[in-house]
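Undergrad: Pasting the structures here.
A short reminder: the numbers here are calculations on the coordinates, not readings from a lab. Keep in mind it's a predicted model, so treat the numbers as computed, not measured. Cβ atoms are built from the backbone, for glycine too; each structure is taken alone.
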Structure I
């Protein structure tokens, strides 16, 4: 796998120990496969895969990495995993990531998203070696004012629904730990490097979660049923799953070189002139797939933000990063994965293609 000049940072993962929390999930499985292809020693900590058809099972990752099936809220088990594995890098993806589920079970949502992060960072304190940590949150951490202005990293945090609120709390907890226990002024002693990454709405092959747009569309296509859209005019920063994952990988390496410069908070999303509504995304996906039907009911079950955009100028300036795929290309890559017969081959070829083109 040849690396272009601006992807040379990936060489830093060969032979290194990398812990991924949430590795059985959609984004976690993609990240696990990337790191395995890069020659990393990968360990994962997560619950059992949510769906038997999900990417983790499709790629047979349980056979290819160290997999600890446990709850992120289990402080003792998590600390044991981290201390025994001694990771060089940690990517914290484990989360309750669905807005609707957060209304149904807010206690679990706050427990997983807030205390799970606290348990992780507290366990990192027990490491006696250098470790680079990237905490993955969401574009929904901002206090949403339903305006056209794209949110910047220094805008106020907030959250109407429990999911958004819990991820904002997660950011606040991370900042507190970084100030209190992993302070820049004492980094020579503790050797811990902490940042957060706020990704927009991610699409890609292998996601079969409930109440997510692309998985719901794929299920409707397979059943030859009509997809029901409850918020067709909602605007979201859609991006292919590989965009944020390679950003995380680059951030984790760069913050080791200059923590005072690179440790911080970052938005990852599409360009501001490449924003689609829910209905527009579905229309393109159906066009690409060649069949499918949808209806707009206008019956929104719970409150969700209507307009959400991210300002990615900091990520572009600081990390020399920009999106590789536009929205249509991201949708095409996603739908081609679901159409493919050999999921392992398709996943790895999409990873290799992204690296070649980046």
Structure II
């Protein structure tokens, strides 16, 4: 016949009779005459602010929650950020919600999710909350990278390095990270025939960086592969129009033309050439032996020419000396004395006196 309902402190009772909401019951003891079991009282804690009830819509429409709870009725494109006692709690998707405000300070921040990307000053705190992955997709763009953002296949914006959040179930969002650092492309093993039918094997090195992230994605399916192909074509155009000797003689000019041509071609795909050069030039074995022989012959001819020049210079010097001694007898005698001095210093000098003329000549010399 009678039913006693005891509602402790800091709790509230939701009173139903015949499955119809009647009113809220504050803390206390309540007696109900209920011989047929038509009374139902659901007790909820006011300290746990989120009110979850299967008949929440009925309770909200009755107006019983006014001044006691924060009620949110979120549409399809709305999301709510819930802050409890100044601390972020969670994000709620579309639907009907109620939060008790008797003992806790509850704040709701409603945002429009149709922009797909979610930005907030407290984003680092929000993305670390529990169950955030149910409503948000977190994308991290690495340092020194840019993130090209597409929404439903259309370009939206280019994102800087850092953490970014997007609402789920709103649109198809894709973020492509693009490396903005200086990169190196090794174009190795390129076999190219010169104008005089000599096959060279070249290894080139290209240093580049991406200056337009969107253009590098939209113009070419693979910007790095496109640069590789352009380098191949430019090398063939430069080497194929030169003979072997001209190529080796103007190697610096070939490198300068390679850089200039690549800069013109790859600017359309959002790249910038920093440097380009030819690292290795490999000749066929027979051609290498032949060039070694030619080089050896050239060096031998140059050495022979140098020897002949030195001999000619020495003979010219001797002729000039002889003419000088002939024109100056005193200088001749001084030269003879120097020769005798050198002989006397290193060996025994014997003077044999012969006929008068020779004796007088030696005495005169001495």
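Undergrad: Of the structures labelled I, II, one was used to calculate mean count of other Cβ atoms within 10 Å over residues 39-46, giving 16.1. Name it.
TA: Source structure for this number: II.
Undergrad: With Cα extents along the principal axes in Å coming out at 178, 53, 31, pick the structure among I, II it was computed from.
TA: Derived from II, not from the others.
Undergrad: Thinking of I, II, which structure, once mean count of other Cβ atoms within 10 Å over residues 15-22 is computed, gives back 14.2?
TA: II
Undergrad: Tell me which of I, II gives 9 when you compute relative contact order in percent (Cα under 8 Å, 6 or more apart).
TA: The correct label is II.
Undergrad: Can I ask one more? If you rank structures I, II by Rg/Rh (Cα atoms, Kirkwood Rh), for residues 127-326 alone, which sits at the top with the largest value?
TA: Structure II gives the largest value of Rg/Rh (Cα atoms, Kirkwood Rh), for residues 127-326 alone among I, II.
Undergrad: For which of I, II does FRET efficiency 1/(1 + (r/R0)^6) of positions 167 and 263 (r between Cβ atoms, R0 = 35 Å, to 0.05), calculated from the coordinates, equal 0.25?
TA: Considering all the candidates, the number was obtained from II.
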